[in-house]
Structure I
Amino acid sequence: MSDYEILTITISIFAIATSFLALGWNIYRDVILKPRLKVRLQISIIMQGEYKSPSKISIRATNFGPNKIRCTSIDANSATLWRRIFRKVKYAQIIDDYTDPYSSKLPCELDVGATCQLFLPFVKDCLLGEPFTHIGIMDSFGRTHWAPKKDIAKARKRYEEEFAQK
């Protein structure tokens, strides 16, 4: 083989490797790399000047990118280990409070770094009265981003303190 043929084969192999790398990146970027939401749940109040609201369940979602994301619904499920083993997981979709002027409305589209804040009533018959182990927000890709379990445990403890005597 001449030096010219070896150079031609080397360039061809480099071109094939580069095209496979570009194809892999495009598949990763368009199919696998989807935006991530960080979801937090807490009991809070709204204060504005002299106004102080009653306590509310606050679900906050922040888009950590890399693209826009559309939040579509609030999901909850009761998925203890035994329920998962016996395939008896209970699911629920929670409707956000459309009458609350301070609450974001679903569905909502979030740019990178944007936050959506949803408020639900904190009353005796709220979602914390049910045995949900996971509460989160579903996106337009069908993935549910769950709030940390410690947030749910803190909110449930506060719920039990408030409504145990009543």
Structure II
Amino acid sequence: MKTALVIIDMQRSLFEEGPWNADVLLERISRLIDSARQAKAPIVFVRDRRVEPDARLHPMLEANSSDIHIQKNYCDTFLDTCLDVELKAKSIERLVVAGLQTDYCIDTTCRRAASLGYTVLLVSDGHSTYDHVHLKAEQIVAHHNQVLRSFPAGAGSVSVIESDRVNFA
């Protein structure tokens, strides 16, 4: 099954707000990028057009011109973008998902990808968010890992995997 790494909203300005576990998150996603490159797996960098003032990718993460670059306007990475077309053109069936924000773009994209028939592996220690009034970011991440650990959706599904267990081969 051909696999792609999908990195969502790892933009410079979003780190100024201080997502939970930011340094660890950057390190893990950087390692996932290295693993995907070694396996010659496609990498998708998704950026939210609404992020201001600096929508550039965080400098600790390196994107190449050969990577797929998607700009979105919504939490759903597939909504009004060419992502599904790009993935199908490369015969991608499985997505490894990491990035920001757990309770918005990560959750929505995982569920939508599954409903489109993809096998989704959410990297349990590769996504984050911010503290909210009622819940701490760490609780939100843990909740989503629990809810999405086994999420069937027709031909697609979402499951959760630790970053050191991800295999792009």
Structure III
Amino acid sequence: MKIAIADASIFIEIIELNISREFFAMELEVHTSLDVYNELDESHQQLLNTYQPAKILFVHNITSEEKAEIYSETYPKAFSCADKTGLYLVKKCGAKLLSCDKPVREYAKANSIDVHGMLWIFDKLLQNGAISPVRATELILELFSKNSIYRNKLDLQLELNKRLSVWSAA
């Protein structure tokens, strides 16, 4: 499955939760732009560099011609260059989009782009047997406790509660 990551927060969450090995062990082909990659600190970049030789992670250096194409599109003014290049890669690679950024997710949904976030990643890790329900519960509670983006959104709290209920029954 091809996925394109449009914001550094996805990589940061995966790395900080120490699930990068499990994430990249899934049958994924992960695409991101150099713009997203450059938003990461050096230690995160070094960890991600280990996945490029195995052709699991592809970091695209967007050409000037591609940037011209990107900037000819109509995006919300608040979108960063990384947001735009991530959306561009979705089209170019025929990929799903991974983003935690609400405006990017809303834009994607409005434009019929298959978009997911960290909860989807947890679902996939569980489906693939990469983590246990107990470990998923620990990790998702850690994510929600550390990151106010998740903590302060009612819809995400409802999704969290659904998953915790299912995972505790497993």
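FYI, it's all coordinate maths here, none of it is from the lab. Keep in mind that this is a model prediction, so the values were computed, not measured. Cβ atoms are built from the backbone, for glycine too; each structure is taken alone.
One table, with the values for the structure above:
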| item | result |
| --- | --- |
| Among I, II, III, structure where distance in nm of label points 7 Å out along Cα→Cβ at positions 10 and 114 as derived comes to 5.1 | I |
| Structure (I, II, III) behind the derived value 52, 36, 27 of Cα extents along the principal axes in Å | III |
| Origin of the derived value 39, 32, 15 (Cα extents along the principal axes in Å, for residues 58-145 alone; candidates I, II, III) | I |
